[in-house]
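What follows is a group of structures, each given as structure tokens.
We did not get these values from a lab; they are worked out from the coordinates using the rules stated. Fair warning: this is a prediction, and the values are worked out from it, not measured in the lab.
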Structure 1
Amino acid sequence: MTPGHCLVIPKRHVRDIFELGDEDAAHVMLACREVAKRVKEKLEPLGINLLNNNGPAADQSQFHFHIHLIPRYGRDRLLHPWERSYGNPDQIRIIAEVLRGERELPRSE
């Protein structure tokens, strides 16, 4: 994707984040931090994206959990997978209540 693009992959095979255990998750994030520090020190990018896809609808193509570290150098032609926009405050409030277990997700019939 860009010079210095790295992958951090746990030694124990899991399909995605939903199968990743707590201990392996902690080790993966610590490894991400160490790799990011090395990339920043040696390659001097302007920033770094950490990217992880889970499930085909999220564009996962390799079904072994991994995190991409993608150095960013400014005009590197990589696109964001989303457009920035402001959310609907009522929808944000409802989703927060669902996530806290205060209500069920509204279903359209």
Structure 2
Amino acid sequence: MVKLLAIEQGDIIKIENIKGNVLVVSKDFFNKTGTIIGCPIVADIFEDALHIRITTKDIHGVVLCEHMRLFDINIRGYTKVGRVKYEEIIDITDTIQGIFDYI
């Protein structure tokens, strides 16, 4: 896979040896460290409070917000395959934040 220099919040990437695509949910300043936090995108699952549907030109699926993972992109190859709309990344990061909120 081709390794790109910059990964930004809202990018959809394909990571070597990971099935499916991953949505980058971590902020850009964190991504510059060479690690990202991402959530998997799957095609066939129900939507609910933690499963947010996204649609791009080429990618349609549901982001599993409760399945966040830390990926070291210095070690793994990756390819940028898309990007979600600004409004969608706001909804998704708000959902993730809600997992950790008190009360």
Structure 3
Amino acid sequence: MGRSRRRLILRPRADLDIDHQFEYLAVEAGLATARHFLKALRGTCGSLQETPELGSERTFAPRRLAGLRVWPVKGFRRHLIFYIPSADAIEIVRILHGARDLLSILVDE
């Protein structure tokens, strides 16, 4: 019996993160790279929907981030998807570049 895909929930800030990363990549690396990023992101999110335990768990002080996991976008290893899995969904909290101050960004989440 195959695994069922969980619903994908995108928090508003994660949606903005996607827009910002697309714009940045389009300017700095070209439109083709930015489009490739979106395709890779969709594929990686699909993998997480099927196998949410792929990511490693991260512990942060705010209880609202309990169960937070992280996994890189395939082909863009410095772009990290922070998500919280549940029995029926994957909630994408943020999508951030690893060079950023991740702790301060996520604590404010």
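With helix-only ellipticity at 222 nm (-39500 (n - 2.57) for each DSSP H run of 4 or more, over all residues; to 500) derived from the coordinates and found to be -5500, which of 1, 2, 3 does the value describe?
Considering all the candidates, the number was obtained from 2.
For volume of the Cα convex hull per residue in Å³, for residues 31-86 alone, the calculated result is 101, so let me know which of 1, 2, 3 that is.
Source structure: 2.
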